[in-house]
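FYI, it's all coordinate maths here, none of it is from the lab. Just so you know, these numbers come straight off a predicted model, no measurement behind them. Cβ atoms are built from the backbone, for glycine too; each structure is taken alone.
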Structure 1
């Protein structure tokens, strides 16, 4: 790309003698991408930044963009930037270590697909990776078969921030986020699930995520679980809203079992049937509102909690039961 004489004169006139003192890098746009033009050198694209856009990006398909990266490492990380728009995903976008993916905003960039099989590993729109991050976009799975997962972390612990995930259409199970043997960091995440059978906003299996400012909602079908903790999971939940509603069999805000131990702080837990259901393991809650019954006896421990009633406000005792 050539820089016109008029452009050079305009820049020189604007900066005046400052050009003589300080090297300047000027951004210019070619027909295909944004490049950095160091004055006195040829135009060069930004290193290790891959763009996805409806037009004028390196790729139009997010999965192809991620798959094109083969040399990412701790000393050679990549960033995939996805522009505004709705992108239809037909096969799981498998994240890679040292490759971060960012959209243009949760209400601006959406990855959507109907990816659904009887196997969790092949039923997600996005699958996480270690040493990676996902941010500023929406992920949606509309399902259609046995399992529907928006985001699946299997032995992988990415950093998630400013992400909305939605799963529906699983004929047996729908998961907004499913964590298996993983401990992702989740901040400002909204996870919702709905379907004809069992639905989970966030499902933790042998996983210990750090969940901060998370909204986990499950609705409809037979059973709903805002957050379910299974098989030695130990999530730390801070400023979390977990809701289960509209199921025909059971609705639970937070369900904890099988030697799991959940810690909940400054949160609102709401279930049409149970706010907390702890058949085994422990659930420790502080400074939180529990709307719904609590099952599990002394396996639930509460400090400075209430029942959230607007008409009959009630403090809960150390076992998360109303004080007479």
Structure 2
């Protein structure tokens, strides 16, 4: 068997397969179950300061090419959530995802996640369907730098910054996050999109627009990983997200420069057992390609690092 272990921002994982934020990440029981089924680590649901109901229904759709959702960041609020984290059994590293309206709020939430035992904090600067947070902040290079710097100053754990695939200046924003102290960028969140009902003559989602994930997102997110790796080299770690459901998908992201990946839509569609399936496929693929570890794949498809 190949060595599937990897390291991101100094955190050791038994494999590169992590749970993405937003899927089975709200309760201790669901996150424990995901890790029992083979996930090497989990990213929590994105948590804000106060409880939030999110958008109305319909808020989630299965498409031929993937999924689209406009949940609106529903969550119980940080006070209730840290109590939930205290009930976890400790099956692997937990990364706390947070969102807010400004640098002070992000920093405050990150501190609470660190105190609750999270090994890293992930800054959701890319949600495409929540007003005055997420993508609205992540598209502003100055805000990304300000928020990242504030969080890095407030916590002692690594900071991961999750970015949108729609950024026209992806490399610039990733560089800004790195220079502000981030240890990793997470590429990418879902792609802003929509579905229209021809019969009803109106958008299907209650919110109108949502975020598309699944297989159709993969080529876009993969390009983002490759571009950032080519521009910034190994000066910042990259975690790939988008349309990952097979061992081959994982290998593509690793070759593009990611050190780990996060799975979301595949888990929603096939259940947590998909982690063990993908792990087996990755092991078989590594052996067939003549590689003894996942680390040997990282960056292989990036021919030249631009300094």
Structure 3
């Protein structure tokens, strides 16, 4: 095929690849949310013709559209190292994985540089019976899974190479790879901090359950989340709402023991909150009702419908006393 023939075929294939990009990206985001895996971003692209043609010319592909495996690409940028393996498992469970490559494995024990997990996937035949995935069974998609720090280094390294359009000298390469080493260490440090924070919450909960009362002493996001899990274990967590709640508590100078006391008092009244809301409340929302009802001088910007619920909760609480 000459360049014009390839371009005509490219235009013909492009809508199919764009549909694959959109629908697979959406599915991946759903899988991440369902499995409660926090992520910075899920990005995607279909190669523009110039980039596509440059690669197939350089690689001397006989069958450009079947041999090229990154015509469509999706990148998953995570916060923690441990989640890379979890996401790769999700990919293996939900797609046909044709190839897997951990770029870190190419580095020697004393080497640093580009790190990322790459997979080539195809859509399962069972998916192609639905309209969104019809005629996509032959499409290959490259999936890149990396942490935000891996992504930062790779993006800057790529940008440096693009700007100079030549190899860096040895001194600059050394500096670049030294930064890679520092970021790899930072990735491990962040993972360790996460493990310690998770363990702190777990120990706090276990100790609280033993005595039947929340015993957290410090006021921080870990103790607030542990407290919410202790008093409202069956209700949904919401990280952003919990952080906002913590900010309010700190701003209004409320102690952890006062928060615990309000949580204990609102516990038997949660059914009233549920009855008046159109959806099941989050842990943070229940806790905020507890503060609004039982914390003297708590400053609230509640609207009329919320004030009505607060008044009913106060009335029921007074009747119980």
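When relative contact order in percent (Cα under 8 Å, 6 or more apart) is computed for each of 1, 2, 3, which one produces 7?
Source structure for this number: 1.
The value 17.9 for Kirkwood radius over Cα pairs in Å, for residues 158-293 alone was derived from one model only; which of 1, 2, 3 is it?
That value comes from structure 3.
Can you tell which of 1, 2, 3 yields -1500 when helix-only ellipticity at 222 nm (-39500 (n - 2.57) for each DSSP H run of 4 or more, over all residues; to 500) is derived from it?
Checking each candidate, the match is 1.
Out of 1, 2, 3, which has the highest value for volume of the Cα convex hull per residue in Å³, for residues 46-117 alone?
3
Once distance in nm of label points 7 Å out along Cα→Cβ at positions 126 and 222 is calculated for all of 1, 2, 3, which comes out largest? Before the final figure, lay out the partial values.
Numbers: 1: 3.1; 2: 1.6; 3: 4.1.
Structure 3 gives the largest value of distance in nm of label points 7 Å out along Cα→Cβ at positions 126 and 222 among 1, 2, 3.
I have -0.53, -0.79, -0.88, -1.19 for log10 I(q)/I(0) by the Debye sum over Cα atoms at q = 0.09, 0.12, 0.13, 0.16 Å⁻¹, calculated from one of the structures 1, 2, 3. Which structure is it?
On the way: 1: -0.53, -0.79, -0.88, -1.19; 2: -0.39, -0.72, -0.85, -1.34; 3: -0.69, -0.96, -1.03, -1.25.
The value was obtained from structure 1.
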